[in-house]
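Participant: Some structures are shown below for you to check.
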Structure 1
Amino acid sequence: MNIKSVHHIAIICSNYNISKHFYTEILNLKIQRETFRADRNSYKLDLIVDNSCNIELFSFEHAPKRISNPEACGLRHLAFEVENIKKEIEYLNSKGIITEEIRIDTLTGKKFTFFQDPDGLPLELYEA
């Protein structure tokens, strides 16, 4: 096997409009393509993170809630790399997004924090 990169990350949301606003207006991810699939009564929103990784935001009717706390087996969180974590925390807080206290990664010495998307998906900011 020869994996070249991460192609995309898929997220299923409970309220498409709220999540679309969060990811495009608050996190400022760019929309590559928006598709409504009538046969599924669902949207698929392709978002560009850094010109090399995409997030696919899906809406599905009656999707079950995600188990998050205590942490369950499976994908733990999605992490975004930032240059200045304090600046990004101030920005998120100004938009009403609650963030945890800044922690230090004991293995790398780097700063990080967590916050949640509208469905409670844990998201991390990691200072490069």
Structure 2
Amino acid sequence: MDADRLAHAKAHPPRFLARVESCRSRVQECDGEDLSAMLTGEADLLIIDVRERHEFEAGHLAGAVHVSKGVLERDIEALVDNVDARLVLYCGGGFRSAIAAASLVDMGYTDVWSVWGGWRAIKAAGLVE
């Protein structure tokens, strides 16, 4: 794990971090700057905030839909019927969204992205005030 990842991960237990790294290796990732480019690009995308309700209510990216990680697999088909739709998931730091994105890939969704750095990266990229 590189120094940036390690600094970002210090408060998490090792098996959780191993799970996150396994999922990260299987999904597409972007950072805040990449997300900014996606938002101004021509491709349609759905942004899904997988944090808990109280986190979402405290602040979220404009246009994001809230579907917490705990119910994502149950609720995704009611929200997205096209398995080829571009889905961009974020959480607080990129850990939960990586796991959630891997789950959607396992369900057959083909264009799933996780924002590494999550809400912090979104704020750092100037996408929210």
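Throughout, read-outs are computed from the coordinates displayed, never taken from laboratory work. Note that the coordinates shown come from a computational prediction; the quantities given were computed from them, not determined experimentally. Cβ atoms are built from the backbone, for glycine too; each structure is taken alone.
Participant: In terms of relative contact order in percent (Cα under 8 Å, 6 or more apart), which of structures 1, 2 is highest?
Facilitator: Top value of relative contact order in percent (Cα under 8 Å, 6 or more apart), among 1, 2, belongs to structure 2.
Participant: State the single structure among 1, 2 that was used to calculate helix-only ellipticity at 222 nm (-39500 (n - 2.57) for each DSSP H run of 4 or more, over all residues; to 500), giving -3500.
Facilitator: 1
Participant: Match the computed value 0.95 of FRET efficiency 1/(1 + (r/R0)^6) of positions 54 and 94 (r between Cβ atoms, R0 = 30 Å, to 0.05) to one of the structures 1, 2, and report its label.
Facilitator: Going through each structure in turn, the value belongs to 2.
Participant: I would also like to ask the following. One of 1, 2 was used to compute volume of the Cα convex hull per residue in Å³, and the result was 151. Which label is that?
Facilitator: 1
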